[in-house]
Structure I
Amino acid sequence: MASFDSYKASASRWITFIDSEFYPDYLDEAKVVYGSVLEQFATLVGEVHSSADLLTRISQEPNPSRTQLLRVFRKYVSPDTSVEMLKRKNKIPEIIAEFGTRFRSLETVKQNLLSRPDPDEAMMAVLYEYKSRGQKGYELTEAFFLWFNKTFGDDYKIQGPPRAGRDVMLNEVLPNFESRIPADFLISRPDKTPLVLGFARYDSDRGGAQEDDRTGGNRDKVTEIRKYASEKKVPLKVLFLNDGPGLTLGSMWNDYAALETYGQGDVMVCTLKMLDSRLTREWLES
C-alpha cells in the first residue's frame, strides 16, 4: 500500500476543499443574526458602572445570547481572555481578580461604541466568522461516516458523533485504558473487538507552533494506544483523517508522514480522497 508520504508530490489533488462563504456575501445574514446582539451589548454597557460589572452582568444572561455577548465583550474589553474561559460562570470572580486590571475602561468602551457606524458591519463580520468555526470539521466527519457505512457498514461498527456531539472517551470504551483521551470515532468488529481509533481534523490553514503542538500530541496518543494494544493483545490501530489546504502548509504533510512511519503499520493518515485506495479491509484486520 502506498504511504501517505508518497502522495506529497501531488498533494493538492488529494485535498478536499469544503466551501467557505465569500465576503461580503454573508453580511445580510450577519446583520440578522448579530444586530440584536450588538444592540443588547450597548444596552448593558449603559446600565453598568464598570467593565467588571459588565462581565458579571453578561454572565447572568441566558444562552445562546450570553456566549455571543461574551464574544463582543472580548473584542471591546478583554482580548486577553478567551471566550471558553469566560463561559465558566463560576470562574467570573476569579477572572475579574486576575485579569480585571487589564480590562479596557467602561468610558473608553462607551466612546468606542459611539464611534462605530450603525449597523457595525465590521463587528458583525467578525462575529459571523465564529459561527462557521468547526463546521468544516463536522462536514469532514459526516462525509467519513457516510463513506464508511456504505463501504463497511455490513461488517463493522462505527461509534461516535457524525457531526457535533460528545467525543468517544478511550477510558470509557477500552477496558482498563487509564488516560482520558478523546477520539472522534471507534471502529470495531460486530463482536466489539476494537480495531481503529479515529481522530479527524479539517485544516483551512495551519502553521508555526500550532503544527508542533498538534503533531507532538498525536505522537503521544499513538505511543499510548500502541502500548495498550500490545499489552492487551488487541489489533488496535489509529487513523488520522486529516484534510484541507492547511495540510500543504509548512511542515504539516511531512510531520503526518513521519507520524505514519512512527506507527509501524498501526497508524494511517488519510484524506477523504484517499479512503478508497488506502482504508481497506486488509488494513482494518491487520
Structure II
Amino acid sequence: MTTDDALDYYTRPGPFTDPGAHRDALLALPRDVPSLLEAVQGLLIHVHLTWAYEVEHRPEHSEAANVRRAEDLLGRLLADGRPLTEPRPPHERLGGTCRHFTVLTVAALRAAGVPARARCGFGEYFPGPSSEDHWVAEFWHAEEVRWVLADAQIDARQRELFGADLDTADVPRDGFVVAGDAWRRCRAGEDDPDRFGLNAIGEFGDWWIAANLIRDVAALSNVEMLPWDVWGAMPEPGDEIGPELVGLLDRLAALTADPATAAEAREWYGDDRLRVPAVVLNANLGREEPVALG
C-alpha cells in the first residue's frame, strides 16, 4: 500500500467514525489539533474518572461508555440543541472511555479531510509502574510528513492528577506504546509483559497485549471496537498463547509498531482470527452483542 493510498483510506470514515446526519455539526469543531482536543474534552467525561471532576457517577455514564458509533454519541451530545463548540460543564458531559475521546477526535479530523486513525496500546504516563491499557488518535501531519499521536482524554485536570507532562497533540512514541510495539519489545526481552494491562482491575500479561494488538489491527482497518469487546483469537486471561498465534502476532507487531507500515496490517484483517464478526462479547457487560458494520 502506498502512502497516498493509506492517506486516502484514513480520510474516509468507517462505520464507527461516520458522523452521519451530524457531519455539519462536527465540522464546526476547530481544525487545529490542540484546539480540537480541548473541544472534545469539553464534551466527554471518562467513566472511571467522574470523581476527579467532583461529579457523581451515574448509570447513564456507564451506558454511554458502551456506545460504539460516533453518530450515536453525537446525537446524544446534540439532543439539547447546544452546538459541539459549547463546552459542557463536567456534570453534563457524556460518559466514555479513552476510546470514545479517540473516536470523536478521529471522526472530526476525517470530516475535515485530515487522515486519522485510532490506535490501541498502552499509556506510560499514568501513575505506577504499569503501562496502562489506552487508546489515542494518530493523524497525518502534512507539513512534517509524519504520523503524530494525539491524546484527547488528558486535559488539564488529568495532567495534574497523573503528573503527566507531555504535549497531548504530539505524544512521544515512548509515552504511548502501540500494542504491536509492546508485543515486539516483550518478545525481544526488552520489557516485561506483566507490566502491560489495566491497574484498576489488576490484570496484566502477554494475553492483554495480544488482545490489544488484535484491537489495533481492527482499528487500522477502520473498525474501532470498544476496549472490552472480545472476538476471534483474543486469548482469555492467563491463557498460554500457542505458537501459531504467536507467529501471527509477531508479523502483525512488525507492521503495526511502525506508523509508516501500520496500514499494511489491513491486508491481514480478513483472517477469521482478526476480523470482527457479526456478534462479539462485550466483556464489560458480560453478554454477546451484535455489531453492525454495514
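Since every read-out is calculated from the coordinates, none of them should be taken as a lab result. Because the structure is predicted, anything quoted here is derived from the model rather than measured. Cβ atoms are built from the backbone, for glycine too; each structure is taken alone.
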Exercise. From I, II, which structure was mean count of other Cβ atoms within 10 Å over residues 52-59 = 12.5 calculated on?
Worked result: II
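Determine which structure produced the value 4.8 for distance in nm of label points 7 Å out along Cα→Cβ at positions 28 and 220, calculated from the coordinates; the candidates are I, II.
Working through the options, I get structure I.
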Exercise. Thinking of I, II, which structure, once Rg and Dmax of the Cα atoms in Å is computed, gives back 22.9, 66?
Worked result: I
Exercise. Quick one: helix-only ellipticity at 222 nm (-39500 (n - 2.57) for each DSSP H run of 4 or more, over all residues; to 500) came out at -9500 when computed from one of I, II, so which one is it?
Worked result: II
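Which structure, out of I, II, was mean count of other Cβ atoms within 10 Å over residues 100-107 calculated from, if the result is 13.6?
Only one of I, II returns 13.6 for mean count of other Cβ atoms within 10 Å over residues 100-107, namely I.
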Seminar exercise, completed: If you rank structures I, II by percent of Cα pairs over 17 Å apart, for residues 4-115 alone, the highest one is I
Seminar exercise, completed: Candidates I, II; FRET efficiency 1/(1 + (r/R0)^6) of positions 60 and 148 (r between Cβ atoms, R0 = 41 Å, to 0.05) computed = 0.75; producing structure is II
